[in-house]
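Read-outs throughout are calculated quantities, based only on the coordinates presented, and are distinct from any laboratory measurement. Quick caveat, the model's predicted, so the values are computed rather than measured.
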Structure P
Amino acid sequence: MTPRDLLSVGLLGIRTRKLRAALSALGISVGIATLMVVTGIPASAQQALMDELSALGTNTLRAARVPQLRPPVPLPRESVEMVRRIGPVSAASATANTETTVRRSDRADPTEATGLTVLASRVDLLTAINGHVSRGRFLDAATERFPTAVLGSVAAVRLGVTEPGHQIMVENRWFTVIGTLDTTPLSPEIDRAVLIGWAAATAELGFDGHPTTIYLKATESAIEAVQAVLPATVNPERPDAVQVTRPSDALAAKRLTEAGLSALFLALSGVALLVGGIGVANTMVVSVLERRKEIGLRRALGASRGQIRGQFLTESVALAGLGGVTGVLVGVIGTVGYAARQDWPVVLPVQAVAAGLGGAVVIGVLAGVYPAIRAARLPPTEALA
């Protein structure tokens with residue numbers, strides 16, 4: 001028999017028993033569709049999360065003095081410039097806590113706690129923290145020398161400042177608000193801060209010029225290497241007095257949680273495939289029992305045992321393959337629909353598609369081996385009796 005003849009004979013059972021074939025293939029379809037969905041949706045979610053992390057700053061680091069040390073060890077004044085000399089570092093900036101208070105006006109109670117911090121800021125801070133101005137403008141080379149301020153998103157709400165131009169009281173000195181910032185998810189301390197210029201802090205508040213926190217961006221592939229050398233670079237004499245953190249670690253933990261859920265769903269899809277394979281095997285065994293006369297007639301007309309085995313094995317693989325293709329299509333449609341609804345980029349892992357189709361073929365082979373062997377062993381006289 002040629003392959004074409006074998007395929008024609010193998011599909012005979014599917015064509016003549018369409019409802020039974022459809023129900024048998026349904027089990028495989030459910031398993032393959034589940035496999036596609038539980039790999040495609042987490043992959044799309046992970047890509048969306050990675051895009052969000054990249055926008056927020058997966059390549060950012062923060063170095064600060066260790067607050068528990070007594071007496072405190074300040075960061076060197078030139079530490080920002082030293083950090084910029086690290087090869088993979090693309091941007092570096094700093095803030096410093098001026099240890100002063102801020103009020104809405106000179107009539108506000110000086111003892112009223114607003115929970116806000118007055119920070120001296122470098123003019124290039126937004127580049128290092130991926131920050132954005134909501135209203136007005138940020139500090140620049142001109143305004144940093146004058147008593148001007150930029151408010152974080154929380155600070156603007158607490159001080160009741162909605163538009164630039166308002167004046168606030170910083171340590172008994174008037175500062176004019178020139179801008180407000182959007183929320184900075186990876187730098188919440190900036191949201192609760194009143195940012196003033198480095199030079200203005202020195203002239204108006206007696207700031208000593210020592211930074212408190214250094215923010216930097218580096219090549220993402222080299223972020224661990226930069227993190228390792230950062231303490232010694234910031235403070236060569238006392239690297240133990242420098243604390244380095246990676247703001248995006250909390251968000252990276254979210255990806256690990258999603259990976260755990262993906263493993264659970266993959267296990268469930270494996271169970272569904274197993275149930276589908278048992279359904280195909282059961283269908284093929286019943287098919288052999290129902291078609292004993294057909295098998296006996298073909299054997300009597302000269303069909304060999306190998307041809308009988310090939311017929312039923314082909315039917316089993318075709319049945320499982322039909323379910324696999326249907327399952328892949330359903331899984332792709334489900335993944336695309338869910339990703340579009342969540343406004344995620346659509347990611348369809350090639351490995352999952354290949355595993356779905358390949359798994360269906362393997363299940364078809366395994367489910368059809370025993371029925372095919374049983375059909376081939378039927379003696380013609382017994383089958384025709």
Structure Q
Amino acid sequence: MKNEEIIENYPKYMMNTYTRQPIAISHGKGVKVWDNDGNEYIDLFAGIAVNNLGHAHPNILKTLREQGEKVVHCSNIYYNENQLKLAKLLNELIPNTKVFFANSGAEANEGAIKLARKYTKKTEIISAKNSFHGRTLATVTATGQPKYSEPFKPLPSGFKHVTFGDIDELKNTVNDKTAAIILEVVQGEGGIITSDESYFKEVEKICKENKTLLILDEVQTGFGRCGKMFASELYNLKPDVTTVAKGIGGGFPMGAIIANEKVAEGFQPGDHGTTFGGTPLACAVAIASINTILDENLIENSENLGKYFKKELLKLKDKYCFIKDIRGYGLMIGVELDITCFNIVDKARKKGFLINCTAKNVIRLTPPLIVKKEEIDIFIKTIDEIFLEISDQSIEGD
């Protein structure tokens with residue numbers, strides 16, 4: 001089917017829960033994708049920071065085929081060698097931890113909240129305003145953006161929100177009922193918002209003083225996205241619990257709760273479970289994805305090309321007065337404007353680039369970690385042309 005036919009028929013069969021771009025993705029290779037009309041795009045969004053290895057990476061395809069011929073799913077009532085191998089690999093990345101496998105970031109965060117309450121025997125969870133932790137009823141309540149939670153009231157109790165980066169407000173909010181503080185190192189959906197090392201170190205200190213768990217939501221920032229395997233490494237943080245998903249599976253649905261050994265004992269048989277979490281296929285693909293990131297030095301590529309990308313974007317900031325800020329780490333970059341950016345996303349797509357607008361005025365750039373300098377250069381030239389067009393229209397409007 002062509003794009004138009006697919007788009008026209010969606011409302012007949014699909015719930016209207018997304019504002020979609022007017023193309024249907026047919027296939028991809030590397031950092032490029034094609035739609036059903038045969039149009040080619042350079043993908044600088046990577047499925048919301050999921051496709052760290054790009055599209056159709058040979059290591060992922062090989063693993064899908066080989067494991068698919070063995071066994072795709074078995075219940076967690078049985079042992080699963082691939083789970084053990086992946087858990088050991090994750091333990092090498094974050095030592096002295098144990099893992100629970102899930103299917104998504106929301107499920108990982110939901111499980112982490114349950115674990116925190118079970119382990120501490122406390123009830124309250126503190127998260128940050130402007131955060132995003134998922135779409136389940138508990139995680140949408142933890143999410144510090146009322147637009148996501150307001151339609152679903154009454155919401156679960158026991159959740160509080162503080163200003164991200166305001167350590168005094170956090171100190172005044174923590175009490176003897178606080179089970180955990182859950183934070184993103186970089187607020188992705190909130191607009192690529194960062195804070196500094198001193199803030200996070202103070203958060204760690206507050207958690208220790210109050211016997212409160214620190215949960216770091218690395219769903220979007222993990223597996224090389226920020227120029228480190230995990231964004232916690234940017235500040236040498238030691239969370240009690242890390243939640244991951246997105247980039248762990250090279251595009252295959254996968255999530256995990258990674259807790260230190262002591263906290264992990266909070267879950268006992270019957271406390272938590274999943275039907276599909278940690279299937280042999282999901283674990284095999286995650287192993288292949290992580291090993292490829294390591295073997296192909298993609299963390300280093302993320303760090304180096306991220307710095308280059310930001311440097312080139314900063315040149316545009318000097319050129320256009322409506323660019324307010326360039327921020328982020330590695331290949332997780334936000335371009336904040338003092339105008340909305342939805343129109344810019346449309347213009348970029350028509351010129352062959354897939355990007356994202358979040359928080360209404362922040363262009364979110366999360367390309368695959370395999371992106372090359374030449375592809376960044378082409379985008380910089382294109383976005384420069386788009387910005388120039390916008391600037392000229394603004395002058396004409398005056």
Structure R
Amino acid sequence: MSYCFSDRSVRLGIDRVSEPEYVKLFSGKRLGVISAASGLSSDYRFPIDILHEKFNVTGLFAPEHGPRSVQGPGAKVHGGTDLISGLPVYSLYEDIIRPSRKDGTGKPDRETAYAPGGDALDNVDVLVFDMQDVGSRYFTYVSSMFYCMRTCGERGMPFVVLDRPNPLGGDVEGNVLDPAYSSFIGLTEVPIRHGLTTGELARFYNDRYGLGCDLTIVPMTGWNRDMYWDDTGLPFVRPSPNLPTFESVLVYNGTCLFEGTNVSTGRGTTVPFTTIGAEYIRPLELCDTLNADPTLEGVRFSPAFFEPLFSKLCGKALYGVTIHVTDKRALRAVRLGVTMLRTIEKLYPEFEYTAPSVEGGRWHIDLASGGTELRTSGKSAAELIGDWDRQSAAFSAQTEQYRLYE
């Protein structure tokens with residue numbers, strides 16, 4: 001098949017808000033906007049600023065990384081005032097203190113608030129979501145969308161999604177999450193690479209989970225499921241601080257699995273997720289082994305030597321590989337991640353999964369991979385991928401009804 005796409009062929013949901021059929025969604029309404037600096041309009045402007053200029057925005061609702069995508073991964077976001085727009089900011093990613101624990105001890109119960117609480121929605125008529133997803137179950141922006149949709153369903157408040165491309169197109173990979181391992185980095189029963197846009201995911205969430213949300217999608221024009229991000233003619237903006245390039249997005253669904261191990265994913269360097277390493281890896285050996293694996297299509301490997309300036313294994317000299325994407329359409333990132341993990345597990349007895357940090361807690365690798373199979377089954381990469389491919393194929397067939405694009 002030949003792929004040829006012209007520049008500026010895609011118009012985003014944010015590009016269409018002035019069209020008559022969509023103006024009526026916003027005109028005369030008080031808007032709460034869920035957005036960040038994860039994506040631009042076609043004319044290189046942030047959605048927050050466009051909506052604030054055209055309509056009556058009364059509040060910003062900030063997901064992980066904050067309303068302008070400044071804060072690092074896992075850093076709690078606090079409310080306040082947006083320095084650019086002057087609008088009030090309400091956190092969707094902040095520790096809150098509950099007055100007492102359910103176990104009756106009377107001790108404060110710290111947990112994370114993922115949906116608008118308190119009086120945050122008192123001056124809002126419509127919640128508007130415009131965030132750039134990366135096509136991954138791990139990504140927290142769509143988890144925030146789920147919780148906000150549920151809140152809107154409970155309050156009878158309209159929820160509007162300004163749709164954006166899935167940067168990985170419409171292909172689906174990986175296992176479907178076991179709901180027993182649901183968390184903010186894997187909230188719903190979708191595969192690791194889900195193959196849906198945010199608007200399509202919202203339609204799936206609303207139906208599958210009975211959210212009862214008054215949902216409207218402002219769809220794109222010119223996008224189809226064969227398109228990857230660099231086929232759209234749209235400017236690339238890092239969707240989060242540790243996904244600085246399109247190549248990092250391409251491999252993220254695979255290498256993010258190493259977050260639950262004693263192997264660095266390259267956080268704390270300029271090449272996160274395209275470089276992995278540990279103190280015990282022999283880089284030439286690993287590089288040669290992976291390059292010789294015929295199942296790893298669309299990538300090549302080179303030896304890597306690095307020292308993270310922050311995050312896991314900070315300040316240590318690490319050895320590993322850098323991943324080079326040679327064919328984005330042949331690449332299967334989930335296969336890549338599982339195969340790399342199993343290869344390192346076999347070559348280096350020092351390899352470990354990161355144990356839960358609190359007694360009775362769940363393993364990070366189980367939350368990321370959507371179950372215990374990767375950690376405990378002993379299955380080979382080929383066996384796991386064979387099982388997971390069947391799950392992703394079934395999911396793809398079941399979710400055709402929620403698709404908005406061919």
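General observations
- Of structures P, Q, R, the largest value of relative contact order in percent (Cα under 8 Å, 6 or more apart) belongs to P.
- Answer label among P, Q, R for the case where log10 I(q)/I(0) by the Debye sum over Cα atoms at q = 0.09, 0.13, 0.19 Å⁻¹, for residues 125-340 alone, calculated from the coordinates, equals -0.39, -0.77, -1.36: R
- helix-only ellipticity at 222 nm (-39500 (n - 2.57) for each DSSP H run of 4 or more, over all residues; to 500) derived as -7500 - corresponding label from P, Q, R: R
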